[in-house]
Structure 1
Amino acid sequence: MIPIISFTLFFTCSKDEQMEKEIIENPEPEEPEEPQEPQEPQAINEADIDPSKIATINTGAVVGQFHNFWSTRPMVNQSRFNTTNFRNSLQTIKDYVKSYNLVRSMGGRTDNLNMFYKGVDGSGNIITDFSDLVSTMRNFMSTGFKPRIVLSKVPWEMVANKVVNTYGNTSPPDNYDYWRQYVNAFLTTLVNEFGMQEVKTWRFRVSTEPNYTPNHWNGTMQEYFKHYDITVDEVLKVIPDAIVGPGNMLTEDSVATYTTELIDHCANGTNYATGATGTKMDFFSISYYEKIDQNTVALPDKIERYRNKLNSYPQFSNIPLDIQEFGILRDENRVRGSSLVDATELGASWYATVCDMVHEYKINEIYDWGQEIEGSDLPQGRKNVTRMFQKMEGGSKLEAIDNFSGYAGVIPVVKGDVIYLLVYNHNPSRTSNSSRTIYPKLEGGLISSGNKWKMSEWTVDKNNGVMMHEFYKDLRAAGVSENTNGRIYGNRTSDRFADGWQNVLSANLSKYQGLANLPKTVSDSLVIKGNESLILKVDLEPHAVKLYELVPQ
């Protein structure tokens, strides 16, 4: 069998560099040398490659769209939008954040915010004051972001037994007539202020992690089903076309009190409000928090049961499935801190791994707490991976077949006649030294119609697009007190270092900006197709993400 020959990228020195080299080595040549033709690229013989390292990509086989899943951010304290400084500070994230999910918006909080419910009059009608809601939402809308509203929590005044749990009041109301009136008044206020045409485009989520008892729901499973049914029924009375769904399900098996039963109830259970079968559910969501100390990527185990259950009901198989809480909750030492992600190359390669699973499990959106370093607009390594995603956004995802072990892969996308390849290698352990080489093999479609391609490469790894290692080095050199029991390499430096870290950050800001920017590690290199395919050789650090852009010539 004749081996298929393809070519990897090559580099030649410029004409001026070549002339300078010749003058130094041969100061007085007797005769000028004849011009030399550029050398052909080094051939890669596919027969010499371990098949387990090859990812075969058919550039003519579209399997879906590379969609934007990263543009919604949760917000616990909506009153922050009332300050001009905070609203102005959001300008730097507008290129990738489009929506905010506003949680605990109806009261029942431990900080006494959003106390719009004022009790009941002698006729059994509720008393409310939504002036703060209106002013806050006006300020929010002035930012240009799209709101999503979480209809929780039940106000303290609606329960006689005021149990203060981790996130405030998590008990259902004693009287659902009052809750109905409150939901109706809350939504009517929004409709009157912003118009039905606008408000009906917002999403409404009923509660947060209702299977996390008692921290988010101090009731039974059936009591939440009742709460959901009644709340949805009242929402639809005000906004008949409302987009509404249940709270995001906690996915920690040791803590969650139930899992997919909520889907069964919404599909074929008896509706507590209407007596009919089933309840409206326009989207479904989970929480997904990784833990580095567990040395795995837990998303498949957390989401498969929900994807399979949704697929089992025709009416729910195509509704959005979201991750509405997301991050890396603990470091390798089991320390949580206040950080919700790893800010190094480990967090970056994990994020690329998650991206691959987004398409595998048909995940619509991931709500992201933020991708910047505390006290600055500096990007985490993970934000640089989002920059890569943005280049691919809206393109057609291509078929990729591989036999890779562990967490590595190639995500191919075509936009017009430009091909993008996101290639990643992730190891759950920070100390892993398992670098690897991957060979994306492109064939068919666009590759069949062209021979030469101009290639650019962007890289995130320990030496590219990450500033945390240098920052920690400078903090230690400056003698800033370090809590060795604090969380390491989170996005919040205050988890690990005492006051003084801000001064080091400010003093070296330009250096960190240079280190944190997404670097273009190869520019406009020529690659040439072999017989019927184009093979690239990609060397990856243990935690690495590379994006390749191939433009036909």
Structure 2
Amino acid sequence: MTRPVFAFLLAFSAASTLAPAGSMYAQSAPQVMHHHHDEAPTPDEKLGQVSFPTSCAAQSQVSIERGIALLHSFGYTLAEMQFEGIAKADQACAMAHWGVAMTQYQELWQHPTPEQLKRGAEEMAKARALAEPPAQITPRERAYIAALSAFFDSADASYQQRADAYEAKMNALHREFPDDVEGAAFDALSMIASVPAGDTSLTHEHQALAILVPLFAAHPDHPGLAHYIIHTCDTPALAADGLSAASEYARIAPSSPHALHMPGHIFARLGMWQEDIDSNLASVAASEKAEAAGQPGAAHQMHAEEFLIYAYLQIGQDEKARILTAGMPKIGRQMAAMPGMDDMKEIGPFFDNELAAIYAVEMHDWKAAAALQPEPGSPAYESFDTYWGQGIAAGHLRDAALAKAALASLDRDIEALKGSPMEAYASESIRIKRDEMIGWQAFAEDHPDAAVVAMRKAADQQDKLGQDEVDIPAREMLGDLLLLEHKPQEALVEYRVALKLSPNRLNGLLSAGKAAEEAGHPEEALAFYKAAAIQTNSGTHSGRPEVAHAVKAAGTAVVAKGE
């Protein structure tokens, strides 16, 4: 499964509660309300249906299952609050401490920090102590405690060793308790969380799907099953297999901003831009409700708007994209200033840097991209995209000095990342971006063959891993290079592949049309231009000259054929 460059950044909270096992929420509109950890669920809120029996006090059961549902939708802040409240109210409940520790291992988001490792180890020690005889705890609960202990208790182990050990224990738990749906879901999650960096085999992903897909068919209201299918399929080779889960997850857990957003991952992979937009508009609305209620989850708005900007650019809604991009610094500062904890409140500078670069590059505004500077106060690992945008612009402007400086800045930040918990997550994506920048630097320095070699290297690796969630495909940039080198036929070959892996990207369609036109393939050019014209509503909201050319070409052809 592809890991985005900011996968280590903390994300979203579900701002809601779960109904008791075996019951379902009323189908009214979700509400985001203040909740203390020991409050009873509100029946018109919905996070899905789970079942997680424990030997804890009977009055803890509803709260435990709320915590499990929050974990399944990566609502880590609220889940931590929930399990802490249970531990305080039910001091013999070992699984409450297991739950707190689970919030410290945020699979698919980040490698735990030293502080999280310490907290997780402490909580698991408490869980084990409470599970010792004469405690009346079930073998299944002991298996959960043993599995998570394998992750946290190896003081000198690497992240990969910890993740592998946890996965092995969860595999064993699933074999021993095959009817435990939660164990199966968490086992599948452990599989995709333990994929080694750079592994393009999809072995773990196929193993996870073998568990998740049949269980989801049998339990269509389970939040974790739907969620983990989406994550497992968040790569070009599997994206179509995730569409069913993507179509259902928001229905299952509409009180979670994350659940409302996550379908956008699959919609974006498949070029379903309006569905992507609808998903993330709903997520923004849920985040705003969370903020109004003083609940964790408000900062999710930044990630949802990130997807919105990208999708708006693909349908030619350039002004909407510009407004959201320009507003991101303010939102980032607003989120950082919020009182209390929220899962990604501190990472506004990353979104600002990334989206300023994406907007300028997508709009082919090379002067703006060349002038990019990181948001003040950005840590090194949040500034990569600024220098990447500069490097792309330097190639198009033939500015060799800027290309060299941008690459040096990127390398400085890569060095600063070494030894941090984020290094492993960022390494593959940054390596691809670095090769892209080397390609544009070579082009700026008038070494076209070297430029193609570097860009092809980036494209070949990205094709296997999948592009980042919000990104310019390297294969598309390879086509751009070849087109600039007056090799339209070769460029067209690359654009075809790029559009297969990243369907309906607007610049991919426009550039493929130009390459086909220049290569003497008018019918193929027309097909690309028609697709672009339809996707942008005949360029109604775009001032890009490339869009205007496509609309004119498509319109002329229609008139000529009398259509």
Structure 3
Amino acid sequence: MTIFKKLMWYFRLEWRRYTIGVLGLLLTAIIAIIPPRIIGNMVDSIHGRTMTGSLLAVDLLLVAGAALAQYGSRYMWRTAIWGGAARLEQLLRDRLFQHFMRMDRTFYQRYRTGDLMAHATNDLEAVQRVAGGGILQFADAIITGGTKLIAMMALINWRLTLLAVVPFPFLAIVSWILGQKIHRAFGQSQAAFSRLNNKAQESISGIKGIKALGQDQADVDDYNQQIARTIDINRHVNRLDSLFDPAITLIISISYVATIVLGGLFVLHGTITIGNLVSFISYLAMMVWPMFAVGMLFNTMERGNASYDRVMELLDQKSQIIDRTDGIATRPRGALNYHVATFNYPNDTQTSLHQIDFDLAAGHTLGLVGRVGSGKSTIMKLILREFDQYTGEIKFGGHPIKDYALDSYLPAIGYVPQESFLFSDTVFENIRFAKANATQAEVVAAAQKSDLAHQIDQLPEGYDTQVGEEGISLSGGQRQRLAIARALLINPELLILDDALSAVDAETETKILANLRAERADKTTIISAHRLSSVMNADEIIVLDHGHIVERGTHDDLMAAQGWYAEMFTEQQLETRVKGGTSNGR
């Protein structure tokens, strides 16, 4: 009954609905007593040769009336109980999805996508069955079983009833033992499903890489191995589950044998009539479902209990990013002041940033360059509040960024990573995702700023062209420019380009950067890039290495310093000229 205690918060919330449902079950059980008793009386009337046409008509009308009444009572409990179960699933799905939206990057590093999907599907369905089938099985086992026992004792014979129910306690013992084993086995089954779901999700998402590396068969073999392991685990669950029905059937069969033997003796000795025996056997047949319900109840509860614990484990996770309820509700604008003494990623002892200090005035552009892993993206992650656990302070518009409400702070930032996620929708809707009420003219203007409009016009259906899952129908450069258009659509106070021009050619890069300088003269921009031509016009360029600032200044300052920046810029310019010469030679 542990799962019912855990769900008591919901049953209290929906007590009216479940009260109606239980009353409907009670009415159904009481009405079900009538037909067997009438049939028993009819048997006695026929046996005693006292049956008349009018008496038969009355009995048949009573049976028909009971059937109609049962129809109404069944409709009553079905709509109430199954409606309550659907409502619980809706509430939990909503809570879980909102929880996913609130959680930080650390949470998604800990849990894989496939695992989260399994929690949101299989686990919630198992919990929903507790609030529907579980309540039905629990109430039926008590109400239907109880009313039939009372009818058998009060209307037929109490001694015959006691003999018939003697084997029933063994059912509770068997159900308890199997229930404990099923709880553990089902937890393992759900975990196996999560692993399988995650494997399928990763394989589908990475299909291009798998095919490019010729690992199709290896991936299929790995998937088949996971399927085999999952099947073995589920076979164990099914073996335990399949023991319920034979145990119940055996117990009920013993009751039938005892009833027929002792009931026959009672009829021979005149203790009960043959009609009473017919009614008694009918009532005993009605006990079959409550007994099966007991077995199913233990199964449903253990499955639901394991799934509920898995879902609650997710919901109990706390985001390390605190969204203050009294946070600043105005959109930040103005200078960005970045002063971080140290920052370490969670569970990582290595310092990722050390003494990063810069002040970026409104309307200015900052360039971030350095080797892979030097800390460029980490600086941006702190600005985006993906992590808040750092020593120091970051201010935007004169206020610490932690003082802003997230709903006010994040919409002021346009962020474009190297690989932006595109939805399986049209070009228009992907750009407009940043601003749901944007007009056609606004979307086109944003596309023009990112130098994408002319290519969109050449697509089969223009802005209504479907981009495919994750933008698979577009080139890398087109995807990056679409993401830039999406960010520009909201006219952000701070635009962050995290190596977002890596897939476009030099000419396109020049056009986009020129558009940004013209359109964002009063807005702040941060550009991180491996291609140094992307940042050469920035007001300040910072060179990073292992989380430290090793060089800083304008392009001319850094070229004059003859450091890493000057060396890399000269090398990249030489590569560009060589490629251009090779192209011209062809």
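None of the figures in this text is laboratory data; all of them are computed from the coordinates on show. Remember, predicted model here, so these are calculated numbers, not experimental data.
Any idea which of 1, 2, 3 comes out highest on Rg/Rh (Cα atoms, Kirkwood Rh)?
Largest one: structure 3.
If Cα extents along the principal axes in Å, for residues 77-140 alone is computed to be 51, 19, 17, which of 1, 2, 3 is the source?
Comparing all candidates, it corresponds to 1.
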